[in-house]
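Only the coordinates and a few stated rules stand behind these numbers; no lab work does. Predicted model, so just to flag it, every value in this text is computed and none were measured. Cβ atoms are built from the backbone, for glycine too; each structure is taken alone.
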Structure P
Amino acid sequence: MAASLPTIVLVHGAWHTQPNYHNYIEALKAQGFKVLTPHLPSSSGKSPPDASFPEDVVAVREVVENLVEAGERVLMVMHSYGGAVGTDAITGLSFTERKAEGKKGGVIHLFYMCAYILPPGATIWSIVEEAQMTQFWPQFVDNAADGSSFPHDPKLLFFGDGVEQRVVDEALPHLVRSPLSMFHTETKGSAWKIVPATYILTQQDYSVPRVYQDIMLSKVKKEGVVLKTEDYETSHSAEMVRAVVEAAKDERNPL
């Protein structure tokens, strides 16, 4: 008997809020998924920021913990910055770990949608440095004196070329300033070592350029972990419904 669909916890990226993912969420729901999208405290839009990476991790962990304690199987769908947050948030909450403790429920799959997948002790900025791309940051992102940041050109950074202006106009009102500190906070989690994972690579991405993606995956490979990867030409905000459906049915997922 096939397992029922897992519950999706979608962790959004920096500068974004839940409404930016409305169409994607509705498309996932149309496939039969229950989808929860925790609001990241760092995306309050306040200047100066009143929350950052640690608060984001706590917010996501609370949602996931409630689900797994209720016996639910969870598929983490993480976009961009959300990959770092989501990975740290589920420490100790994998299905395999909980089953070993005689508990039901747990995280069964990690879906990184052009997202940060980092070894413990790394930061997002450390990847930027390793890619030798720090000099380009000021061209794309405004660093304010109050510790917040926002893209100079959100259309370019998030959508790239060829996207209808209507789509951009709908998204812009829901983008907010984010704290610079989130990019410099060390991560702690490494759930990708024990939870089946899929990584979506993209060719056309200005927020998480391909060079960042390749560096991160090389680090994962050095740990002896083999991820399922899919490669697309799509830009940063592309919808990946089919890939999530496949991840939910991945034969590696624990039952």
Structure Q
Amino acid sequence: MNDVQYQKHFIPLESNPEVFTKLSHKLGVAESLRFVDIWALDEVEHLPRPALALVLVFPTSAEYEQRKSAEDAGRQEYTKILGDGLTWLPQTINNACGLYAILHAACNGDVRLSIRPKSLLAGFIDAFQTRQPRDCAKFLEDSTDLETIYKEAAMQGDSSVPMDAQEEVDFHYVCFVKTKHSCIFEMDGDRKGPIDKGVKLKPEDDMLSAVSIAVVKECIERESSRNLNFSLMALVETKSSDGA
């Protein structure tokens, strides 16, 4: 994790597509969208399409933290007014990287167009229009509605829930999104800003295209010599909701 002195701590969110789907719907993502597991990167043909975002969860390590610090050392923190462009949020709530992955997926690309009017997410996006990222992060911190909805979701799933929200966990979530210009960005609130992966999709391509999968494979292979405990979810569009 980063060196932020956190003022708020959340219980970690289980890497479970049902939990992620229910939370995203509660926040305001259209119920035609849901998260699904990707079990094999070379076998995505059977998954619902289009895929609008990818969420990767991976184990952190001392080597990972050192490389992250080295890569960010020469970067300036992203301070652009968010407006209608790329929405990156610095993570200022401890252990809430799963939540930030959902927010990054929801506030970028075509997912943003699906947000239900008058939902909590719609209110966030409206508030983000004139704020810099750090101000947006504070806005999220101060939201009691967000905390209530998140806590309910974090208590679900199959894993045992930590009794202490300040207890550090050894895994981390990042989100990959397609911008309106068809570029792929890695969205991680523990970094200094959105990371341009240097590739561009065709306008008709979704996030399960060969180009997108190659980006994720590269991230996994970079860490897999130390730990194989990775999982990947896609946010996909379906014809019916799950009733969440």
Computing distance in nm of label points 7 Å out along Cα→Cβ at positions 23 and 95 for each of P, Q, the value 1.2 comes from structure Q
Computing distance in nm of label points 7 Å out along Cα→Cβ at positions 47 and 111 gives 1.3 for which of P, Q?
Q
Using FRET efficiency 1/(1 + (r/R0)^6) of positions 39 and 215 (r between Cβ atoms, R0 = 25 Å, to 0.05) for the comparison, can you identify which of P, Q gives the largest number?
Q
State the single structure among P, Q that was used to calculate relative contact order in percent (Cα under 8 Å, 6 or more apart), giving 40.
Q
Label whose coordinates, when volume of the Cα convex hull per residue in Å³, for residues 143-190 alone is calculated, return 149 (choices P, Q):
Q
Comparison of P, Q by distance in nm of label points 7 Å out along Cα→Cβ at positions 151 and 175 - largest value held by:
Q
